[in-house]
Structure 1
Amino acid sequence: MSAVSRSWRRFRRRGGDFAAAATDAETRDLTRSWNAVWGSSDPSGQALRVGHPDRWVRLWSLPEGKRTADDDAEAAVILGRHRSVLGMLNPSGEPFVIVGADWGPGDGGGGWSRRHLAGRRPWRASTDPHEGSTTFFWLAERTLHGLDDLLRLASEDMAHIIAMPTDMSWIYAPYDGGADVLVVDDAVRAELRERYADWLSPRADGL
């Protein structure tokens, strides 16, 4: 086991928190890239949607904005839509960078990443100045098909992730009801809207 692996493995706790972020060169490079493309925004769908509304598109997982599946057929539709969009954004099939947001043992939802985000390493933490709660962001890698379990969990509000390429030119943030997609390139974003026009919200605010 490498020194880096030993150093971050000791940060694992009962919840989804950690004592300190990884400091290896790869993680530092990723942080610099994030700051260059996405600035001070936290790596979560909600924060990115608010911070970069000009790059944002919301797609629904089921017709008419239905949030959750009632049967296996609807669950298959949800997974199929996620796969379709991710395949369009990532035609090369390169592995995705995954960021999982988690919380400490004091939060009832904390600890999901310890159970479901194998290979995670600690990246960064963010404390809400109003509520005082801290969100811990973990890094991992997955292929498209390796994302299936996380996408299913996200559709049930049991996992909180974003997926992105190494150049961070787009971000895919699934949630229970759809996905927030943020795309830097105007042409790619326009193609996304055109190709998946039937999955867009009819609401004026796009939600």
Structure 2
Amino acid sequence: ALANVSSGQQNLAYFTHLDDTRDDYGMYNNMNLDQLLLLIDCLIESHMFARAFNSNHEQRNLLWKAGYRGKAKPNLLTQETHSIACAFRILFRLYTDSKRNDSMDILKRRILKLAHSSLEYYVTLQSESHRDAWTSVLILIFTKFLKLNEDRFKYFSGDIYSIVAEIVVFDLKPELRYILREFLLRVGRVFNVNSE
């Protein structure tokens, strides 16, 4: 168990470092709020398209039998996970940007809605490989929540707690188990359930 915790910590540190270094690049500083929200909407639309395609097993079987994409059923897992991860990165960047305080309520609601629907979707996934593809997205979501101050963390964690309780029943990768452990421990502290 300790080896898994250590492995999870090392992998999580890697993911967190990658995520932090990405924040300094890109067009974020050159776009206004409306443009960024439109970009987020487009990313969510791309995610929903890929999600619908990946859920349509009949269509995927027809394409596979027709010889499309070789020996495996075609899927859009990369589009499904990368588009939603990018939307979360932009939303959290906006939410923690002190220059955009006037839009905090909108951003807070959008983050909560997207996190709630993403975590609920993860719980419904039947395929272990599909859940594995979502590991980096869940790590991103929980890492971003853990970086928030106490009041903000409390707002989000109270709403998604029951879904997190559903997620822990799956066979999770060590880094995801570790971040969920950290999340649950912080929930305990914030809601005065434990004294750590």
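Listed values, structure above:
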read-out: For -25000 (helix-only ellipticity at 222 nm (-39500 (n - 2.57) for each DSSP H run of 4 or more, over all residues; to 500), calculated) the corresponding structure among 1, 2; value: 2
read-out: Parent structure of the calculated result 3.6, given that distance in nm of label points 7 Å out along Cα→Cβ at positions 27 and 91 is the read-out and 1, 2 the choices; value: 1
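Quick note: the coordinates plus some simple rules give every number you see, no bench work behind them. Note that the coordinates shown come from a computational prediction; the quantities given were computed from them, not determined experimentally. Cβ atoms are built from the backbone, for glycine too; each structure is taken alone.
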